[in-house]
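Visitor: These are the structures in question, set out in turn.
Derivation of every value follows stated rules applied to the coordinates shown; laboratory data play no part. Bear in mind that the values here come from a model prediction, so they are computed numbers and not experimental data. Cβ atoms are built from the backbone, for glycine too; each structure is taken alone.
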Structure 1
Amino acid sequence: MTEFSRTLLIGVDAGGSKTTAWVVDEADALELIHPQPLGRGSSGPANPTANGFDTACRAIEQAIQNALVDAGIRLDHATQPCQIKLCLSVAGVGREREKQQMTDWAQTRFNPASLAVTDDAQPILAAASPQQVGIALICGTGSYAWGRGVDGLTDRCGGWGYLFGDEGSGYAIGVAGLTAAAKFADGRGERTVLLDALCQWLKIEKSSQLIESIYGGSTDRGAVARLSEVVFAAASEDAVASGIVDQAVEGLSAMVHSLAPRLNFGSEDSGLSPILALGGGVLVHQPLLRQRLAEKLPDLAEKMAVVSTPVAGAIRIAGAE
């Protein structure tokens, strides 16, 4: 029977734009509230639904290998045998079929002592709440809310995709900005600086070029979502842009309002305070959205926690396995 000299925790946050991996010594994770990783690694997108399963697996493996190299660790080093506890947080594996497929691959490839495969919401909550009780609200290219009660039961709201869901997401905000600009250009909408601002962002000279720029083949959902930056930049001076932000807040807060009553957060004297963990690029990088969301959810404003490194939550889940 092999005696292992150390146990490593490996957490992976794999999304539609990039993949991040951390390696942490389990001993440090037990002793420190916020252990510093021994190594960090990154790679490209790894959403099996959007990027394909094989592409996702390659990106995850590359990020892990890069983190191990950064830590100066070789798992096959005979003189320092290590075992690993692994958590893969992967966008697009919310359903059991995708989760099982990813589990089977990871078991075969890494032979971990323990393995957790989650979607991209659970580590956001885990990073903000050691008890993992509360709601993770995610707003990036897409949007949805996921929660866990004191009884361990989970539920979710939103996340129906860009065709008939993802309210309040970066993509939805970007589309709303384009719609407002087009209506103003036609003379059937309110005056807005968004028309000129979007043309400048897209490096085009006139509104008639918007069609070619957006539909020309090089603009994917992520690029449309990044147009939300134009909307936020204009919101302080433009009523139309400000209204689009308010509409996004309505969509995001509605998810929280719908989800919260379906979760058991225990009594007020239980000592547990459910967290509202905010994740995703738009919520993390747009303080105006967080400010207006706090105004819309006053009961949860003091319980909001911004999670900029979800991979830290993946490490926490790996250590709990």
Structure 2
Amino acid sequence: MRHFFKAAFALGTLIATVTASHAQQTLIMGGSDALGSIIDRTNAMFTRLVNERAAGKVSVNFIQGEQLGNDVQVIEQMMRGGVHVYGDVVDWYANWVKDLSVLAWGFTFRDFDHMQKFLDSDLFKPYAEELRTKHSVRILASAPTQPRILFATKPVKSPDELKELKMRVPDIRAYLLLWQTLGTRPSRVAWGEVFLGLKTGVIDAAEGPVLSAFAAKFHQAAPTVMRTDHVIAGQMISINEAAFQKLSPEMQKIVTEAAREAIAWSAKQSKAEIDDIYGTMRKEGATILDVDKEPFAKAARAGVEQMEKDGVWAQGLFQKIQNIR
């Protein structure tokens, strides 16, 4: 209910602004990441680039944080056209395109280059097309940006130490199934409520993209940080297809190029910031553990056959991704 009133107020204000301006098209951009995070800064860069280059013909109004709701709520608003642009991780679209659930599975990708090749491949194209034609979402740009790591109130050095841990997961089925497979007791908690959940003991652990989780101060609530790198987060900027088609060809080009430039900056900047962020976490009292990833990867791979048998994603998809070189 809190999110509903926030969203109604914000959208009402914006609709009034748009109505008052006949010469200029205003694109409402939603985000749900913490202010100052790499995703938030990428969205702000996209906003600035469009506003600078569109010469007053198009403007982007970026509503930061969770003012419009959580990730799923904002995406649903974008699909309906109430929000026009959205920037966050690609994984969220697994809620609408089943096979994208594989992005949220542990150790699907060897490294950033492997994931980028997948995003650029013919294997990924049908998923992007399904989003566009069935859900009115056009992906303007996407790239791998951050590894996801584990935060807990106690050290976790092996999969055995995950057993019965109260684990926060996002509202994506594959994450829930992954952490069930690894032995935890997963609980769906909104991103903006994770810090308090860790502080109060509602959950014992959470995972997330390292820079985004740092911005949300996970390390202060769960000061044992495991560098599991179990998922590579792929960041994207998307636009409602109808809103995109209403733009002139010139403005379509400006919006697309701005998204590609912002996402490319994010991919480069993320790599540059990660080591410094770990240093800052240490200074703020966190313990950083470089765990042996192979036992975690082995435990995750052991669940792939069952996931495909249960139809979480298409049979053989995991192996097709492994075959990308």
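Visitor: Comparing distance in nm of label points 7 Å out along Cα→Cβ at positions 99 and 155 across structures 1, 2, which is largest? Please list the in-between numbers first.
Guide: On the way: 1: 1.7; 2: 4.3.
Going through 1, 2 one by one, distance in nm of label points 7 Å out along Cα→Cβ at positions 99 and 155 is largest in 2.
Visitor: As an exercise: semi-axes √(5λ) of the Cα gyration tensor in Å, for residues 123-162 alone, calculated from one structure in 1, 2, equals 37, 12, 10. Which structure is it?
Guide: On the way: 1: 20, 12, 5; 2: 37, 12, 10.
Going through each structure in turn, the value belongs to 2.
Visitor: To continue, here is another question. Using the calculated result 2.6 for distance in nm of label points 7 Å out along Cα→Cβ at positions 35 and 51, pick out the matching structure from 1, 2. Numbers along the way, then the final one.
Guide: Values: 1: 2.6; 2: 1.5.
Derived from 1, not from the others.
Visitor: Here semi-axes √(5λ) of the Cα gyration tensor in Å has been calculated and equals 33, 22, 18, so which of 1, 2 was it run on? Intermediate results must be reported in sequence, preceding the final value.
Guide: Details: 1: 38, 24, 16; 2: 33, 22, 18.
Source structure: 2.
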